[in-house]
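A.B. asks: Several structures are given next for inspection.
All of the numbers you see were taken from the coordinates with simple rules; none came from a lab. Since this is a predicted model, take the numbers as computed values, not measurements. Cβ atoms are built from the backbone, for glycine too; each structure is taken alone.
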Structure P
């Protein structure tokens, strides 16, 4: 089977490196011929012809045929519409050249490209709408678009067209399936395949870190005798900076050994300043950047992890990759409810604590609950087992995507 994966990100972006390419390698391992179309920001400035050729050669060696187009950012709506038209036309050309049978679209904008390409080619290829999230609601929940505004209404109209046109669907959470396809399991009301595939991780990265001497890592980081709570990811937007730092401050008030280990791509200065305002001394925290390859090493040195994401309607469709990474590292997680299937995973697998509300009292209860949970010596093993059963890239993500393609064949 031949598939063209449509992605409205650049191939160098972290999301593509950690989520898109690993899944495509799984499809290749399943015998599927994979082509990839990405949109590269500042294509001429960031890429030389030699770099483009070398990247194409490296991906081709993995069984992925990469094509690219320049990404246009401004003015927002006209630029996006231009990219949609360009992507659809390139998809039609690739479809004819390579006898593409499946157009696999990651989120709404690529799905519109795929729907147009399907129509322009006379319906020769089937369209997989890999939904990823409730896009219109994400923009309104974030305050970027006014609810009921013309951008929201237009995107919802496009979304309805995509649901009518697509031949199969992927969602990230059981909650999203229940909302979009109420009362259905593996198909929608028209019999089209529906798969729930959460954001998965390559567990081998974390198994390798398990062999590292934890005591030595903690000495290197200067956290011997400390109870290390780690956060990996961005701040601001959906990620609740104030609430997470307030939780960490409450942990410090209850336990003087508590240490905050923050690995972020966001500006580090404001986070460090906020922790200091909340009473952290310089020796009580670290805020810095870490390459993705080094994250398992840092997690190996930690005792627990934290993730607070704004609970709103659109986040019911979200599957935080950091949850899978934390569990794969054997770490219990302190998190809030209302985000995808997170609270279900935490409760059913007994691998963390849910913060009931964003108050000092609730943080205190969560910290006490975490300490009680950590008294169980089986907790790290249980966390890793939860990651293996729910978020293993090969046995869960890859297997479910390959199954979806079998259902389309």
Structure Q
């Protein structure tokens, strides 16, 4: 599982930042998720740096900085067009709001800083010479696919109860196992999740749904009773187990996965469910609309008119949902749908070679409900190959067929 022989380019670039600290006689290390992902052989995206330098000293060393969390010792350093989150070594105490420490004390020791971190796999540091500093055996835990907290799980989870959801999310993403003591702590402290903002829970649960080992994470979510403190999931134990059996990785995006969850859980009021999770209007609209589309089109073939009405992106999303949740009711592949889309004579109302003004001029009629109906009728005829999308052809049809039909 561990493959760290080759340093990625992002690490080599980050080492240039570390050099600046050492030139100014400060310690600095790459820490956290970047080290974990490096050892797992996964792509490394954002790189965090921990240092003995105080925030004001960090700002003095670099030309471009953003003071995102000076109070807690964090500064964004922009170096060679890349952002690095740089945090002063610190220890924390008194998590009064179950998220932020009431007191932060800046330290000069890396080991004190690593001690405050959540899981052992996130409590490692990489030196400028590519050595791994690993006081809590995170590397060994990665080798054994074990997820456990730094020191006592009860302390770590009480400090920030979201860590319980984060742990279950890591199970989903990494396929790791939690030792019994860790699971017992989550079970005993799950009620503290009610103190966590819905926005933070939404973020973690979205990542959980995207994990490749959802089948391992969902049972843990239910068996530790965490779902009792998540909106709309309190009575869905069996359905959550079922959800874990579906291949959510074949679904493309976060809101498609939420849509799949709503369908599997058979949520009676999907709008209220989305509101309870404090989704944005855009996100909620996507979930509600595409859940409806799934039920509408399950077992049905896509016609040119339906494809035009929904648009390619929505049709592909709905088709993915059908293929994952009801494969027996899938009628076309997405490749077949894309071919159908390419062959449509019009793909948008803007593609129509006439508009409402043309129809009113030709028929000498005032605006009214008839106009939208007439344009829709013309779109349908064009989509079904019964009328060419040419002004002269459409005008001939309007004069010969539309006027008598509507009674002008």
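A.B. asks: As an exercise: Rg/Rh (Cα atoms, Kirkwood Rh), for residues 159-254 alone, calculated from one structure in P, Q, equals 0.93. Which structure is it? Intermediate results must be reported in sequence, preceding the final value.
C.D. replies: Values: P: 1.18; Q: 0.93.
Label of the source structure: Q.
A.B. asks: Something else about it: Relative contact order in percent (Cα under 8 Å, 6 or more apart) was computed and gave 8; which structure, P, Q, did it come from?
C.D. replies: Details: P: 15; Q: 8.
It traces back to Q.
A.B. asks: In terms of distance in nm of label points 7 Å out along Cα→Cβ at positions 127 and 383, which of structures P, Q is highest?
C.D. replies: Details: P: 4.2; Q: 6.6.
For this comparison of distance in nm of label points 7 Å out along Cα→Cβ at positions 127 and 383, the top structure is Q.
A.B. asks: Using mean count of other Cβ atoms within 10 Å over residues 119-126, single out the structure from P, Q with the greatest value. Show your work: numbers first, answer last.
C.D. replies: On the way: P: 15.1; Q: 25.4.
That would be structure Q.
A.B. asks: Between P, Q, which one scores greatest on mean projected area of the Cα convex hull in nm²?
C.D. replies: Greatest value across P, Q: structure Q.
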